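So, here come the structures, one by one.
Every number in this text was worked out from the coordinates using simple rules, so none of it is lab data. Keep in mind the model is a prediction, meaning the values are calculated, not measured. Cβ atoms are built from the backbone, for glycine too; each structure is taken alone.
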Structure P
């Protein structure tokens with residue numbers, strides 16, 4: 001699959017999902033970038049903004065099996081990964097796969113379950129497999145986790161540990177629609193009269209794997225890699241940060257930047273691609289000094305500031321425009 005063919009198919013996917021999610025093309029693009037880069041996405045925002053609908057819509061358009069887990073305080077690890085059971089009919093011990101054996105898993109309100117159950121997803125997200133009773137079983141490919149998190153409710157919730165946050169390729173928020181687009185969304189709901197549009201599958205599991213493979217055609221130059229490393233180093237040396245971005249953060253930035261270039265129909269990554277994805281890829285990986293919560297300083301603020309401070313290498317167009325010696 002060529003770069004232009006992959007870009008066209010991605011545009012079709014975004015157009016189809018956009019029939020259900022109004023006015024959030026930039027967020028849809030970010031989620032698709034995370035899926036193309038082979039990662040998992042954390043959707044953190046207020047209730048009622050369409051996080052669950054977005055996850056279900058992507059599953060339909062990508063032609064993937066869809067499973068939803070409603071995380072609750074009494075959810076057990078076996079409810080996620082599956083368990084071995086005694087089959088009375090055959091007298092054998094059999095494995096009952098859990099909902100994690102799917103194509104796209106919606107982990108709804110993931111911060112409402114205890115850390116022990118949250119940890120059941122760590123192996124699945126990082127290694128695409130689960131181990132139950134000493135036996136390791138691979139998950140279907142592709143395997144994608146779209147998790148939702150409500151940032152304003154603290155009673156009965158458990159903060160996601162840093163190890164699990166680091167497993168998410170990116171974190172993004174939907175936010176409220178502008179007044180004009182919100183009015184268009186309400187009008188659409190009235191006209192549909194409870195019958196939402198039926199989304200068509202624009203690809204399937206093998207097609208998505210082929211799209212992922214096309215990222216290998218996108219070149220990342222040494223200057224861009226150096227820029228990414230300087231950003232990572234800056235997060236680790238920032239006086240307001242106690243733990244900076246891990247090497248996994250650098251992998252996330254380069255993978256998402258490749259997808260950004262692909263969607264624009266280019267076979268090379270520019271520093272602008274890195275800047276477009278750095279905040280959602282890195283901000284949730286930073287551990288800030290405890291006293292900063294009073295000043296309401298977030299990881300997004302830190303990464304955004306670093307993007308203005310860390311020197312940016314010239315793009316290809318700038319290099320080509322510079323006069324020779």
Structure Q
């Protein structure tokens with residue numbers, strides 16, 4: 001039986017933290033998402049737990065599990081937080097401010113692009129909250145299809161989804177490696193016999209383009225190494241582990257510093273397009289509609305301010 005205390009001291013912060021822990025099933029992952037330290041999250045979880053006789057979570061073999069009771073409490077916490085958001089949005093609306101939540105799921109490389117298209121909009125509209133989930137293309141499209149987000153930010157459009165979209169930026173993929181890893185740029189195909197090709201995980205648009213290129217150009221690959229993020233891929237290249245096909249957008253400083261170089265192979269750059277897409281039948285919220293209008297009006301200014309360097313490649 002749950003002990004009900006007269007002076008319960010739940011805080012909204014505790015509710016947010018607990019909901020995120022349940023969502024991620026990990027204190028470490030929750031702390032990363034919330035931009036808090038792991039000890040800070042653990043302390044708030046303990047304070048929240050102390051108000052119940054029944055365990056919300058349990059640790060078995062160093063892995064955190066959420067109990068059935070914990071999941072029930074998390075669902076209630078989510079409802080409370082949603083209602084608090086409604087209160088805030090209504091208060092902003094009465095002050096003639098655009099208010100609400102903007103939910104976007106982005107393919108992982110989009111983290112180098114999306115913030116620049118969001119920055120001015122978020123500064124102008126103080127009553128708008130942003131929920132940006134950076135994942136892989138497959139997950140981003142799944143969230144869009146299940147109507148969990150307003151938009152998806154992807155570089156390869158889905159073929160079997162009824163969507164509308166807005167083209168934002170050309171995505172340029174190049175064949176890259178550590179500077180000097182191959183003695184002669186004319187011998188790159190021979191170098192591939194010595195060094196592995198570094199790949200993103202299954203479901204990544206970059207992975208699909210890489211495999212398509214390898215097959216169409218009949219490249220003989222010695223070994224394959226899979227890494228689950230562009231940053232991990234970039235660091236592996238800098239360390240001289242192997243070569244990869246990567247989006248230029250995330251390599252600016254590594255190329256300028258000489259840590260990574262672009263190798264000349266036929267068929268490069270591979271060009272796709274970064275698009276903001278949404279379900280055609282979806283009724284966009286006022287916030288989502290205003291965001292689309294913002295991009296349609298300001299896209300060229302954003303490109304000139306933040307991506308002028310990109311055009312020389």
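Using the calculated result -0.48, -0.60 for log10 I(q)/I(0) by the Debye sum over Cα atoms at q = 0.08, 0.09 Å⁻¹, pick out the matching structure from P, Q. The value was obtained from structure Q. Once Cα Rg over 2.2 N^0.38 Å, for residues 133-188 alone is evaluated on every structure in P, Q, the highest one turns out to be P. Structures compared: P, Q; top value of mean count of other Cβ atoms within 10 Å over residues 213-220, i.e. the largest, recorded for P.
Source structure of the calculated read-out (Rg/Rh (Cα atoms, Kirkwood Rh), for residues 13-172 alone, 1.02) within P, Q: Q.
Look at mean count of other Cβ atoms within 10 Å over residues 29-36 for each of P, Q: the largest one is in P.
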